[in-house]
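Every read-out reported here was derived from the displayed coordinates using simple, explicitly stated rules and does not represent laboratory data. Everything quoted here is computed from the prediction, not taken from an experiment. Cβ atoms are built from the backbone, for glycine too; each structure is taken alone.
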Structure I
Amino acid sequence: MSDAVLTERTRIQAEVEGRTLVDALADTVGQYGDEPAYSDKHHVPEGESWRTLTWSETRERALDMAAALIEIGVATGDTVAIMANNRVEHFLADMGAVHAAATPMSIYNTLSPEQVAYIASQARPSVVFVETADHRARWGKALDEVDSILRVVMIDEEWEALVAAGAAYRAANPGAVEARAAELSPEAPATILYTSGTTGNPKGVVLTHHNVLFETVGTQESSGLTEPQVGVSYLPLAHIAERVLGLYGPQVIGGHVHAIDDPAQLLATLGEVHPTMFFGVPRVWEKIKTGLSAKLAADPDNREMVETAMASALAWVEAQEVGGVMTPEIEAAYQQAEEGILGFLKLLLGLDQVTWAGSAAAPMPLDVAKFMAGLGLKVYDVYGMTETCGAVTANGPGGFKLGTVGRANPGMEITLGEDGEILVRGPVNTPGYHLQEDATRALIDDDGWLHTGDIGTLDDDGFFAVVDRKKELIITSAGKNVAPSNIENFLKESPLIGHAMAIGDSRPYVVAILTLDGEIAPIMAQQMGLEFGSLAELAEKPEIRAMVQQAVDAANERLSRPEQVKSFELLGVEWTAESEELTPTLKLKRRVVNTKYSDVVDRLYS
């Protein structure tokens, strides 16, 4: 470890030493108690646009919820599961569990009943919060099989009564919640987040209070977000980026978070809220680019003016990159463009007040980053994973390069292995996977280096770029982690399908390329009385395609929404050990398939 990294780490460690989220929230309330904390669109008071809690109200209701959980029977160290959209109650349930010295777990709303049951069997929650009847149904299998669950709370029907019961418990037992909260240590889990694994079953990433506080401070420093911000919470709270930016960060520095439960309302919400900070996964930035491009295309009279302005802004941003040179001419041209049209365009998008814009979860397409730069917006790409509690490298006001994921965050050691794998060591690394020692040993080596599974490069200025993945995990452009082998195994349960490859990395959704089983498919066709001369002819038969569609539909029923196959291509060829698509052990050569059938892939997304 270099002296500079050691100095930064020691400084941040001293700032968060001995502290938990309970301490952070209490301090923030002491400083910003009467300021707005969380807003949403549920139970909005008459005449208002949002329901809003101050920081003092947030903490009081979290304490009431903690008391209610204690009265139900939640013990120190128990887990509390939450399946709900982004709303005030989701944040409060999380904070309430923490103050009861329990471990809150946000569960993706799209998980199948089988996946939920698996997680519940591992994590064994004492209480489960759900928002909708659909969420309740997804927990049905778990409720039948897991005996740890003391109570299921339907948020809209039971929340207020539960909070009232907690307030009564606090009144009758002064200091009980505070005493319970004091049992927390910095090394206690602040959450367990279940990620999709390439082998199918998700793994529970344990993140401690020390992890999340160190990560929060490091992220704030690298991004320059050291003062309260106005933000929008729309990513699932099972996503580490949303937890850091929407849950943990505000508890440390204050700020006002506007939560929306439907991402389709994001663009409208930006226009209403005008946040000062905004994080978007690449797909969100792509949608913003597409929407604005369509509006500009519909206004040919001003096209030349807009293009000139955006070229000036792009030059202005590029001049500020590490290695760039700003000139008075570039600055003047940008200021003229900003006053002429760019300021209006950002106002139209609701991004006119943004001082920090970020992207992560999948590589940001360079053309999208440059388009945003053409508006005068620097979208800082960052890199990390759930296992590192979020970002470990970041572009930021202190230095950035478009097309990279930035430099190492303060106090973090980042290096490249012999094969180019990005390795991470520092206080944000998870202590391990919940109840999965073998997986933990595969993740973190004896020297403390966490193996990310991603291949990267490092330039002379200290900027990392992610160029490939060792692991086969798909990350869609919406930031969803998807295990392709899980999808493929479900598809291949149909005897008709010989091989399947799921595709969706940095794409908006998952598609699949399928082949027929060279032995079984002809037999099935003969039994159906179909005439054919080859597999290619067989693949075109409506009866066969209908059966394949049924297989896809059956697989989708067992998959979460982000994993579901939205379209597929049935090839008229067979993949064998002798063909270039498979290894000698019949494993897919994903790069070969992607390259060889690039026209098919393009057609599936057209």
Structure II
Amino acid sequence: MTLELSWIDWAIIGAFFIFSIAIGLAVAKDAGKSAEDFFLSGRNMPWWLLGVSMVATTFSADTPNLVTNIVRENGVAGNWVWWAFLLTGMLTVFIYAKLWRRSKVITDLEFYELRYSGKEAAFIRGFRAIYLGVFFNVMIMASVSLAAIKIGGVMLNLSPVQTLLIASIVTVIYSSLGGLKGVLYTDFFQFIIAMIGSIGAAIVALNLPQINGLDNLLAQPNLQNKLNFIPDFSDTKNLIMLFIIPLAVQWWSVWYPGAEPGGGGYIAQRMLSAKNEKHAIGATLFFNAAHYALRPWPWIIVAFCSMIVFPDLASLKEKFPHIPDDKIGNDLAYPAMLTYLPVGLMGLVVASLISAFMSTISTQLNWGSSYITNDFYLRFINPHASQKQLVNIGRISTIVLMALAALLALSLESALKTFDILLQIGAGTGLIFILRWFWWRINAWSEITAMVVSFLIALYFHFIHEKVLGFSPLESHWQLCIGVLITTLAWVSVALATRPTDMKTLISFYKLTRPGGVGWKAVVDQAEAEGTPIKSAEEDSRGIAKELLCVFLGSITIYSALFATGSWIYGNTVPAIGLSLLALLCGYFIFKVWGKLNTRQS
């Protein structure tokens, strides 16, 4: 099936491309002044722009596909595999945002030589610049590009190569010219377009003759076991896999882009570019509220509709015979539903999907190139590089990263499979990113151990366990738990067995970031013994209790808002009212407590 777009549709898509390039050209001069301008926009960005940019980045072209895949296979409750990351998001909002802003680094990888000492600190900074900036980053962009391939194939009958060429060129142009500022400005408009497109797609899907409205949809027999917010407690397997493990283990133990325990990656980049600590906190709070409470339901509704229109993979294959067999999966159902959009709205929705792709890819490109430029090239290759040279390296690496991601995307099959692989690679590393701010004994060798062990375990489960040794397949959630256990034991043992970070480095780090907590008592005592006491230590420690209270209240607020929205959609009025009131009440107390924290810190 090939869609015929009208001239209005093409005009909307063309205008979107032109506007995006225009933004890149408009800010190119400012972005090219220095590496700090190119990667952090001069550290002068407001919370609302940064918050919208974070949301736009996590709303990638593969996100609706991933959610559709999850809902079709495991129902609404299956989304706990990513909803659980709200908990680490709230920790970032109220604890880590201010710490990152105080660090004054250009990239979060500079943290390593700020917090640790010795050659091992330099090694891990350089290694992760390549490991995350190239390898991991390319994996993420390839997953997003896979979604673009499926959308282009279903909606426009484009080949994978054609889709990637068209989708990538504009993104590379404005990302390489405008730096982070260009990314932030385009993200703002791209998010608006993307939200209009996803809501419009849900409305159209509900009005299809096969669906005949929301009430009729929710009454369909094959949806009844997919509607629950929480897995059926009598189904032990799904309860453990979809709910218990994500909430008990996954959120704190796994490093995943956009939901890093302790903040990091492009989230840290946004916080570092904020005007001050308050703007960093405000940006991450807005991001988490919009990401978890605002966006999921339009995608979920379309996923429900797809289960009626395309009840199985065979029906998808029959409808789109030109799609390669290895690209036929449940994640294909979302773009398949979009083929029913009317003329006019089609152009807007296609533009919204393009914007979702571009917002994510542009951020990943700028973030990845910042690692290559600042933490590898400047640190190890050319320490005396001029600002112009650094900007040029950033622009060149942007192009190279996009080319690598496009090549890898051609070999991927499923967004959900890629999601599981990335979770496994980061299994067990999350706790170290949380505790390194609050336990002085963690050193660079701890992080090197966690990174190496988690990668080797992922390699074992995905390539050796079955294919080489011939063992029976082990389900992904048990792989995750085993990886977390082994990795955590390994890095904790190494932390206690190896030489700690130089005390002068630790004292300097504490004075700069003031994290507080009992885990720094040895450092605080040593500073006092040396005659340079850290006067704010007790005050910093007292604030942690209130910050944790805000984390708890924030989690309840956003989860309540998420499920209140679902209850209103389902027509369950009493739970909807109760959850809405709970969200408002907890939100009120958050700002009361947060106001006191801001007063104390100022």
Structure III
Amino acid sequence: MLYPTTTATRTVLDLSGLWKFMLETEGAPVDATLPLPTTDVMAVPASFNDQSAQQQVREHVGYVWYETTFSVADFLRGQRLILRFGSATHEAWVYLNGQEITHHKGGFTPFEVAINDNLVAGENRLTVKLSNMLDYTSLPVAHYSETHDADGKLVRHLDENFDFFNYAGLQRPVKIYTTPRSYVADVTVVPEVDLDQHQATVDTRVVTQGDVDRVRVTLLDATGQPVATGTGKHTQLTLPQVHLWQPLHAYLYTARVEALKNDQVVDSYDEPFGVRKIEVTNGQFLFNGEPFYFKGFGKHEDSAIHGRGLNQPANVLDINLMKKMGANSFRTSHYPYSDEMMRLCDREGIVVIDEVPAVGLFASFGFDLSGKQDNTWQVMQTAPAHQQAIREMIDRDKNHACVAMWSISNEAANFTEGAYEYFKPLFDLARQLDPQNRPCTYTSIMQTTAETDKCISLVDVIALNRYYGWYVDTGDLAKAETATRDELALYQQLYPDKPIIYTEYGTDTIAGVHSNYGEPFSEEFQEDYYRMTSKVFDEFDNFVGEQLWNFADFQTKFGIQRVQGNKKGIFTRDREPKMVVRYLSRRWNAIPNLGYKQK
């Protein structure tokens, strides 16, 4: 799916701002043919939860409604007009002037619809009914139940099967963009690099709609100068003396795609792309032919007031803090992040593990790490949603240079019977859909070990979430060091051709809490923990990355394990550093992005 941009043939109208907002009361459905009967407002894009001073809004489970009005300039009416939602969490029914025009389920990928036939002269009324409910058919997964209050009214209950707050709403931009009636519908860019010859072949495939005679593709360098051109919906263009996209040293070309009729340009679209080569071989993750070492984080789209809503200043600050520390990567835990963040990572050279919102695929998920068999794959009905999420993520992100690997799930019950049968078709689908043939992985919960993992044959890279010294043998770093070393040694012995990374490891740490004895929750313990894990990581040739949990403290659901959220951040929620940042900065800035742990 193409990101909406303004070109010589296209315009973009941004509907960000204050929208009318209301909760739907059970037993009192809203009539979408009438204006919303409320004067309350919510800012869009943002989560609705933290914008209200009312507890019933923040903790609402069920349906909410948004509404705004807009007008379209007369000179645009002859164009194709597309309404695009960056996301609507988690399910949306969209009405224009009282008529339903589209529906989408899945809260972290964009969807769009043509609106020409539903427009009226003058002011138009756009209404969205939105559900924040989740269950055993959705991604993420939650336990959903219903009761009735003393008056017999339905009460909905949601117990998230995941450790982050269920922020919802119109959390990413809502836009109207125009195209001509004959237009460029999609662009796929696949660079193939010849490292020895310092050149690349750029394969482009273009989909058009309408009356188009010919397609012209021009490749522009970072200064906007043309360096190659060709014609056809499928072109292969050569870039001599190619500039590579490198971690923390991004170089972006642009594929300018023009649709022509009678030698006249009827539509044009510019698609940025980077040229790099990714390989997994001999226990190494190679970036442009050199061993790459992941340094970075699991993250969340989470900030004060915005919730999970797009927060561009926070995104820019986060990337700058990462680069200052020498970090080069993060995982989009546990859902695809916004278009805007992905485009920023392309520009800044941040390597991304792109993850679908397949979190909670573990029926007995909790703090019990005994590894007992459960009935996850009998009760979960998530396969259709999982397939859709993979399709939509890859369709949106297939051209991003920053995306180095797909993560198909986080902490699923991969150790239980039925896991392989569930995941094999999903890995096959991801590999079939990705034109760049990126590696695939999933992150393993602690119960999924080298000996119990039923799906490890599916992954290109072993990604481990491990909390020795925290959830296991809390506070005992000597035992944690032994357990970490022994497990990595076993993985490297059993799977010598697969690189290993830690995609989660960390300790809850309360900023400002100190201890002469290095007690858990203190900043001293957090630093001691990371020094211990670093020591072990450096002992293994196949260990190629450390993405700690978490970049910053973040909001979660209620629970006695969580006080105002998860405190495993090395930054506070407002991005102030904890003590360990200085140690990690020294470590990461001393480790090269490429060429580390040569074999």
Identity of the structure behind 21.7, 67 (criterion: Rg and Dmax of the Cα atoms in Å, for residues 100-459 alone, calculated), options I, II, III: II
Label whose coordinates, when Kirkwood radius over Cα pairs in Å, for residues 52-131 alone is calculated, return 12.8 (choices I, II, III): I
Top of I, II, III by mean count of other Cβ atoms within 10 Å over residues 292-299, largest first: III
Origin of the derived value -12000 (helix-only ellipticity at 222 nm (-39500 (n - 2.57) for each DSSP H run of 4 or more, over all residues; to 500); candidates I, II, III): I
